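Enquirer: Given below, in the form of C-alpha cells, are the structures.
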Structure 1
Amino acid sequence: MFELIVYGIVLGSIIALGAIGLTMVYRIVGFANFAHGEFMTAGAYVALFIVSILLPWIGFPDSRFVPLSFGWRMVIAFPITMGAVALLAILADKILYKKLRTKKSGAVILAMSSLGASFIIRMTILIIWGSDYIFYRPGLMRPALHLPLGIKIRPDQIFIFCAAIFLVILLHLFLKRTKMGKAMRATADNTDLALVTGIDTERIISWTWAIGGGLAAAGGVLYGIDVQLHPGMGWNFLIPIFAATILGSIGNIYGALIGGFVIGIAQQVSTAFLAPTYKLAVAFMIMIIILLVRPQGIFGKE
C-alpha cells in the first residue's frame, strides 16, 4: 500500500502539471480547454522527435546519466519541447480561440472548438507516428531503489517528482515576483478592471496559453519517461486533469497541485482493489462526487 501511495505521488505530479495549466486557462480565458490533454501528447512526441531523430541526425551524443534511463538528448529536448508546445498553444489561440472571442462566442462554443482541436492534434500524431506504443529509449529499465516499508522506486520516478515540483516553484516565483506574473494575477481577478488600468489582456492571454502549454508538454514528457508513449495518452489524462482542477477549485493553481496529488494517489491505490483499467473510472467518480457535494472545490468559497 505504501508503495502504491508513492507511485500515486509520482503520477499525481504529472497530473498536477496538466491541471495547473488547465486551471490557468479557465481562470483567465474563461473556458474549459478539451485540447489540453493533447498538448501533453504533443509534448511527448515532440521530445521523441528531438531525441530519436533530430539530435542523432546532427550527431549529438547521448551518454546516459547513471542511474537515470536517459541522457543529454533528453536534457536538451525537455526545454525545447516546452517551448514548442507553448508556441503551439499560442497559435491555437490566435488562429481559433481569439476569433471566437472577438465574435463574443460563449464558453460552450469555445469548449467545443477545443474538442475539435484535440482531434486534429491526435490525428496528426497518428498519421506521423502511428498507433504503436513507443519508448523513448528501448531496453531494460534501470533497477529500482529499495526504500523502507517495502517501497521500490526507480530513479526516473524520483526525477519526475523533483522536475514537476521544480516547475511549480518556478511558476510560483514567476507569478509572485515578476511584473508579468502580477499582471496575470490581476487579470485573473478582474479582467475588465485590468483592461481599464492599461494591462494588455491579449498579451496576458498569450502568456497564459504559453505557460499552460509548456506545463502540459512537461507532463507529457515526464509520463513518457515513466511509462511509454501512445497517441491516446493525453485523452486518457483529460478526466484526471479535470478531476484535479475541480477538486482543487477551478482557477486555483495551488488547489490544482493538491488535486493532482489526490487524484494520482486515489488512482494508484485503487489498483489494490480494482483492475488498473478502472483508474479512469476512479478519477471520474471523484469528479462527480465533488460536483455533487462541493462543486466549488475544496479550496473554493461557499
Structure 2
Amino acid sequence: MKKPGAELKGSELGLERDRERRWIAGVIGTLSLLAALALGLALALSSAGSKWRADFEGIATIEIPATPDPARQAQQLRDVLDILRLDPAIEHAQALPRERAEALLAPWLGAENVRALPLPTLVDARLKKGVVFDAGALESTIKTAAPGAQVDDHARWLGGFLAVARAAGIVALVVVVAVGIAAAGAVGFATRAGLAMHREAVDILHLVGAEDRYIARQFARAALRLAFLGSAIGTSLGAGVLAGAYMLATATGALAFPLPTLDPLGWTILAAVPLAATLVAAISAYATVMRALARIV
C-alpha cells in the first residue's frame, strides 16, 4: 500500500510562478558579488604572498652606492664579494648586471633617463638554510669596504605584506560569513511570505496526506533555483570586475612590480560561491518551512 502523499510529484504549490519572490535572486546576486570581490582580493593577496615569499625568502640584497669613478665602484664590488664569500650564512653571491637595474627603474623614470644616471651596484646573496643571518653585522662589515652600502634581507617589507594578506583573509572571512547570514535571512523572509501566500494550498496538501518534508522540499527547490541564478550572475560579475581591474591596471605596462593575481585554486574557490549560496538558500528555505509547519496545529 502506498504511503499517503507518496504519489504527489511536481510543484503543486506553483512557487515558480510567484513573481513576488523573484526579488530574492537579485538579493542573492548582490551578496554573491560582494562575497566574490572579498574572496577574490583575499585569495589574490594570499597567492602573491606565497609567491613573493618563495622568491625572496632566503635572499639578501646588497646595494653599493654609485660613485663618479667607475674603477673605484668596481673595486668596491670585488671587495664586497670577497666579504660575502667569507660569511658563513651566505651560500652564493653575484652582482646583478646594470641592465637588470635599468629594467627595474625604467617604468618609473623612463629608459633614456635611467641610462644617463649613475646607478648603484646590486648584489644578490642566497642565504644558507638553518644558519642565522645577521643583516646588521654584515652591513657594518661591508661599509668598511664600500661606505654607504646597505643590506636588505627583505624581511621587513615581506613581513608587512604577509600581515596585510592575513588581515585581508580575515576580513574576507568575516564578509563571507556576514553574506551567508544575510542570504539565509533573506531567503527565510521570502519563504515565510510564500508560505503565508500559499497557506490554503498547503492545507489542502496536508489533507491529502502530504508530509511536512514534502512541502518543505518544494520551497527548498524553488529557493535553490532562484539562488543559483542570482549567485551565478553575481559571482560572474565579481570575477569580471576583478579581471577587468587587473587588465586596466596592467594595460599601460607602467608598473615595476607584478600585481596580485588569482591562481587556479583561487578561481576554483571563487567558482564555488554559487554552489555555496545555493546550498545556504535551500537549507534556509527547508528549515524555515519545517519550523513554521511544526507550529501549525
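Enquirer: If distance in nm of label points 7 Å out along Cα→Cβ at positions 62 and 118 is computed to be 2.1, which of 1, 2 is the source?
Expert: On the way: 1: 3.1; 2: 2.1.
Only one of 1, 2 returns 2.1 for distance in nm of label points 7 Å out along Cα→Cβ at positions 62 and 118, namely 2.
Enquirer: Using mean count of other Cβ atoms within 10 Å over residues 70-77, single out the structure from 1, 2 with the greatest value.
Expert: 1
Enquirer: Moving on to the next point. Mean projected area of the Cα convex hull in nm² computed as 22.9: which structure among 1, 2?
Expert: That value comes from structure 2.
Bear in mind these aren't lab numbers, they're just calculated from the coordinates by the rules spelled out. Quick caveat: nothing in here was measured; it's all calculated off a predicted structure. Cβ atoms are built from the backbone, for glycine too; each structure is taken alone.
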